[in-house]
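Structures incoming, each one as structure tokens.
Please treat every number below as a calculation from the coordinates, not as lab data. Owing to the predicted nature of the structure, the values given are computational and were not obtained by experimental measurement. Cβ atoms are built from the backbone, for glycine too; each structure is taken alone.
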Structure P
Amino acid sequence: MQTEKTFSSLYRPNQDEGARQSFVGALKAQLNGPVERRLAERYETILKPDYEQRHGQAPQDRWEGLTLFAKDPLYRLWGAAQFQSQHLMWESVEETCQRLLPELERRYQALNPETCLGRLELDPDLKVPEPIASVEIHRQPGGYFGASGQHELMTGLTYFGALELYRSAKGVLNDAGNTSAGDAGMGRYILGAVGRRFPDLEPKAVLDLGCGPGTDAVAYRQRFPEAEVWGLDLSAPMLKFAHIWAEDGGHRINYRQADARRTGFDAGSFDLIVSDIMFHETRHDIVPDIMREARRLLRPGGVFLNVDVPYQAKRLDIPEQVTNHWQVANNGEPFWTGFADLDMREQLSLAGFAEDEIFADYDPLGQRHTLVFGAGKRS
């Protein structure tokens, strides 16, 4: 069995590829940092005073804010550059992935279900709900489901590569002080959020909803080595990549392709159910159904905990509301604001969780925050 370090070395851009990806990362950092701060300054010093003079009050929501920003030259430059940076990201990452794809396919073909540590359960008859099935989330070519056939693994590898570009651009380090590919940093962050709220929890079974390429599931397996760990996702290509990742790293993790509303697991199968940014990438109207399924799956004393974007409108000033709306309209985030407009405490209550067991907080994450919400299940 190969080590995780060996697999990590597989995703390693060569010098030219790395230079291009570093440029894209630097461009995104500039747009998301200094340029957005300039937009906020323009709003306070020019756009907002002008609006107040004409309307007698400041803009009240993103829609009124959009009328100000739509014709602003800096905002238009920012939007054009953001759009192009996303295109450049996928283009530069795919260059690396195309070179590495044959080795990934070789490893997948070499897997033997009889000797694998974990299981991969795919459902060829699963109907992915619309519009999720046809949306290219993040404008990833082919979306999360990609093209069928021999190059299906490209979907998971490309998504993995984009995550690595972001991590490298932000200088994210793992516990060893380096940026080795696929570090399960968000998995450890989620475990920290669980530990702060439920310090005595020692789950025997863990479910990672919307697990994507599966890297965070490694953290759950490492933290609870005796637990049964499952990752669940709609995307077969993502799960195939996740299965390779886990097996190459020597991690006993199982993966199942299923809808989070109808997982196929028996009631009371898990002590801990988690997700990372799953809810803002699904339809807001099915959120209660996912939560009801999670409650059904929890054993008494179990915990349901989710981490997602902290972009609820009540927390944001008008410039941030406007730039976030741009992501929805132009950058493959069609479900973002639908999720951000939800009251997660209310959604958890509708799903049947007791009011005194529900939490929805903003935990620190670097220099910003993230939304952490969920509930325990007493009985």
Structure Q
Amino acid sequence: MKVLITYASAGAGHRRAAEAVYDYLKNNREDLELELADVLTYADPFLRFCYNRGYPFLVHYTAWLWGFFFWMTEFYLTRWISRKLANWTNCLGCHKFRGLLLKGNFDFIISTHFLNSELAADLKLKNKIKSKLITIITDFGVHPFWVSGGTDLYIAASGLTKARLIKAGVSEQKIRVFGIPVNSGFIKSYDRAKLAAKFGIEADKFTVLIMTGSFGSGPLDRIAESILGDLQVLVVCAKNQKLFTRLNYKNLKNVKVFGFVDNAEELMAVSDIMITKPGGSSIAELLNMGLLPIFISAIPGQEHENIKVLAAYGLGFAPVNISQIKRLVLDLKSDASKLENLKRNIALVAKPHASQEISRVIC
């Protein structure tokens, strides 16, 4: 069987989910002929620019404008206009990707981005392809753009995600609550003592991990300074070189500073709580590691929706300023039983075997 796993590189989470499925199937399903494709490599320059440059610019510098666009495409009175316009633009700008779908003769198309799903579903509805379409929703909320008529199966992040899909008109028989696929490193057990020795920290000391994605966005240095005390802080600056230089210059006690890392799972394994952005894939990774999240710097729209869903499970902490972050961290540190009770809620949401479950439905 031929299987296309496709994503859009406009967000790292979509790519990570697709790669997690691809890697699992490659290692466990010799009967499958696999292909991994980024839709934007097939897109026209203008559409590729909008996703690769326009979207990051909006969410980092004019988040209010992105929030307005999100609302306009979600609000039921304006949704049909924006959806038709988006569909026309996407079909025009992604004709090469449509060509891949037409010529590929795939038995299954597994998509981790609504753009890819919409393009495949449109071809299915026009009877131009016969592929089974599986859409993996990489957020805990559900924007209407995720729902396309030609989709055969939706993979939902949680029970509440499923409920939102049903409310959007999707048949319950077309939904599976498998979770968001993550790399195998985020579902392993680790020796905390060995990792602590590797990073030069104390294994039995309360540890806070601060990591907000590849841009290192947010006031991470001020957060680290505010919570200093009888605890350890790990700060991942990622590509934010100014933040990395600033924190190294300050040389704060009990604060370890990292640049761009490729072992986030190990940093999570030595931590007790994590201060992070509420991206869907990031949430899935930390929950599978049993790590309690505190959310900051949320993007209006999808990340705010993620916080709402997690809050319904007792996990959606989203302090609005540094003082609130400090109070929350110190409260969790001082009350071990409260922290453990909250971590039990993680079991209600964590879905570590999403890729394995997806493999089972490909038959």
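10.2 is what came out when mean count of other Cβ atoms within 10 Å over residues 124-131 was calculated for one structure; which of P, Q is it?
Numbers: P: 10.2; Q: 14.2.
That value comes from structure P.
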Value 0.75, calculated as FRET efficiency 1/(1 + (r/R0)^6) of positions 100 and 252 (r between Cβ atoms, R0 = 30 Å, to 0.05), assigned to which of P, Q:
P
Read-out distance in nm of label points 7 Å out along Cα→Cβ at positions 204 and 324, computed value 3.6, structure in P, Q:
Q
With Rg and Dmax of the Cα atoms in Å coming out at 21.3, 73, pick the structure among P, Q it was computed from.
P
Tell me which of P, Q gives 2.6 when you compute distance in nm of label points 7 Å out along Cα→Cβ at positions 20 and 36.
P
